[in-house]
Structure 1
Amino acid sequence: MLLLCILSNMLHSILMLVALTIWALIIWSLRLYQMLRLLKPFPKRYAIISASAVVNRFLPTIPGLLLGIDYSWAKKSSVYNGTKWNVHVTVAIGSCRSALWIADTETIREVCSSRKRFPKGVEHYNVLLVFGPNMISAADSDWKRFRKISATAFSETNNALVWKCTTEIIQNTVIDQWKEQSAIHVSIQDLTHKISLSVMAAAGMC
């Protein structure tokens, strides 16, 4: 009798687990179907794990599972070849999430400039809060306040000045010094560090 009771409880638990699994699969299927229906016109690349998952920063591409490290850099424009689109979608089947990748400057400008239609996901910039509140990690009224403070530093005049200083420094420190050498071995970190400091110093003196 006790054995029958135990078996009955086990069977009940198994049936409950199966029912919950089926229910979860139904919900997942409906969500995936609705998402794919909305994204139907766009070229798509599928993976089980989302493009924003941390694991993509460390592992190579595994077809159907991971997009892999440096996905957008490695693929470049090849994902748009043979299509009429300059956007494509990556679909994470496991979490039913999608990401829209844009390769058109006008569209990118529209997305970046229209903060009401395309709100910025400030949660992705929380790591920058270690430096304190800033324009990149801010949104809405805080962003407007930071923007007003920093706007004068990013005027067209200052941008032109920085560009002029940068080209002169690159000419003097890289092109003129390297043009007679057949092979160059240099630390990119040291080089860019030196150039950055030189540009800031030169622009500040002008």
Structure 2
Amino acid sequence: MLVAALEKIIVWGSLLLITASALAHGAVESWSLALVELSILLLSLLWGVHCVVAGRVKLVLTNLLAPLSGLLLLGLLACVTWQGKDGVRQGLSWDAEATRLATFTLGCLLLAFMLFANYLITARRVLFVTQVLIAFGFALALFGLLQHFTWNGKFYWLREPLVPPVSPFGPFVNRNHFAGYVEMLLPLPLALVWMKAVR
């Protein structure tokens, strides 16, 4: 019973993570990125608790894991710095601190990828997540249009941005981020239509 409850919490938490990260200005501000990373770490901790309670580790490894892990390893190598002969810190990266932050974010996203690959695997769950994301994308597009035509300089008509956005759309600071988000969601309804046409 606890195993099933933990699994449901992880699945719903993963779905909430996907949607809430878009609502938090696309996780581009430091507070929203930190919230997304913290959520991923919390879900990963729950994954570990789930494995302990279940008494087994079930791990689905996808073909994308190797190149993504290689990219993470490259980021870790770029974080290495050393003291030069002149006493100045040197490294493979021009900005080692920014590289560390980006590598940490990449590591968190790799954990999220592993969570999704291991918990959103049944046909029923995949269909449910697909339907939720389609509905969310549609609602987000409507919200973006509404906010675009009633823009008062504040996100959600309440919060002033830290830096005045050039081209906001919906909760995104940059309308191109919104376009990219919708482009990632667009194949989902097309796949459902195609699957029904094939049947």
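Brief remarks follow.
- Highest-scoring label, criterion being distance in nm of label points 7 Å out along Cα→Cβ at positions 17 and 57, among 1, 2: 1
- Value -0.37, -0.68, -1.11, calculated as log10 I(q)/I(0) by the Debye sum over Cα atoms at q = 0.08, 0.11, 0.15 Å⁻¹, assigned to which of 1, 2: 2
- Origin of the value 21, where relative contact order in percent (Cα under 8 Å, 6 or more apart) was derived from one of 1, 2: 2
- Rg/Rh (Cα atoms, Kirkwood Rh), for residues 33-80 alone from the coordinates reads 1.08; which among 1, 2: 2
- Which entry (1, 2) yields the derived value -15500 for helix-only ellipticity at 222 nm (-39500 (n - 2.57) for each DSSP H run of 4 or more, over all residues; to 500): 1
Read the figures in this text as sums done on the coordinates, not as results from a lab. A quick note: this is a predicted structure, and the numbers were derived from the prediction, not measured. Cβ atoms are built from the backbone, for glycine too; each structure is taken alone.
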